[in-house]
Structure I
Amino acid sequence: MDFMRLNKPPVDKIRKYGAKDFRANVDDDLERIEFWLENSIRVFDELSCTPDKCLKCVISLLRDSAYHWWNTLVSVVSRERVTWDFFQEEFYNKYISQRFIDQKRKEFLELK
């Protein structure tokens, strides 16, 4: 039982330090998404989380379509690849770079 408790992400503690849930809402803009990731990293740094603990904590903050995206992704990659660095790279590719492209496309189309 104690072993299980040690491996459980400290959700209450990271929330107390300011970590927020991420749902990947369609109306989330690029700045909000970047802030969420940067804020999460700041909280994990403040708590001196190891990379493994960072991964567990960040997954505990994913909700709705963001959690579904992550579960789908990890179901098709080898377990060894699923690391904190892998999460950050895939999160960036999925939510930040695509939103940036969409935002620039919209700005371009709105030029008069």
Structure II
Amino acid sequence: MARLAVVGLKELLQVIAENKSRYTTIFVKYYGDYDDHGLSWCPDCVKAEPIIDKIFSELKDNVLLVSCAVGDRPKWKDQENEFRKHEIIQLKSIPTLIEWGTVRYFT
């Protein structure tokens, strides 16, 4: 299992395009940006992180987990946020975990 971290929609789409033929499954974990102490401003993201990490530490080699920061609190709360408005992603809450290319969303 491999892990990558990205910030923003452009970087996310680039990483997926570069890796979609390399991995059989790509998951994307959307979360609120980290603060100066290394914690997300989103309390639900902080709670979910160790659970997601444990599950993904047990997965097979052909899986990629991309952790994607959606912005600070004001940027995320903006209804014009690029992740909310994207025609495919249409993110509604964080944390959210999706299996890329499917309709499997875990919030």
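Starting from the value 2.1: which structure in I, II was distance in nm of label points 7 Å out along Cα→Cβ at positions 14 and 30 calculated from?
Only one of I, II returns 2.1 for distance in nm of label points 7 Å out along Cα→Cβ at positions 14 and 30, namely II.
Matching task: 63, 32, 22 is the computed value of Cα extents along the principal axes in Å. Pick the structure from I, II. The value was obtained from structure I. Here helix-only ellipticity at 222 nm (-39500 (n - 2.57) for each DSSP H run of 4 or more, over all residues; to 500) was derived from just one of the structures I, II, and that gives -18500; the source is I.
Matching task: 33 is the computed value of relative contact order in percent (Cα under 8 Å, 6 or more apart). Pick the structure from I, II. All intermediate terms of the calculation are to be shown ahead of the outcome.
Numbers: I: 33; II: 39.
Value 33 for relative contact order in percent (Cα under 8 Å, 6 or more apart) corresponds to I out of I, II.
Each value in this text was obtained by applying a stated rule to the coordinates, not by laboratory testing. This structure is a prediction, so every number in the text was calculated from the model and none was measured. Cβ atoms are built from the backbone, for glycine too; each structure is taken alone.
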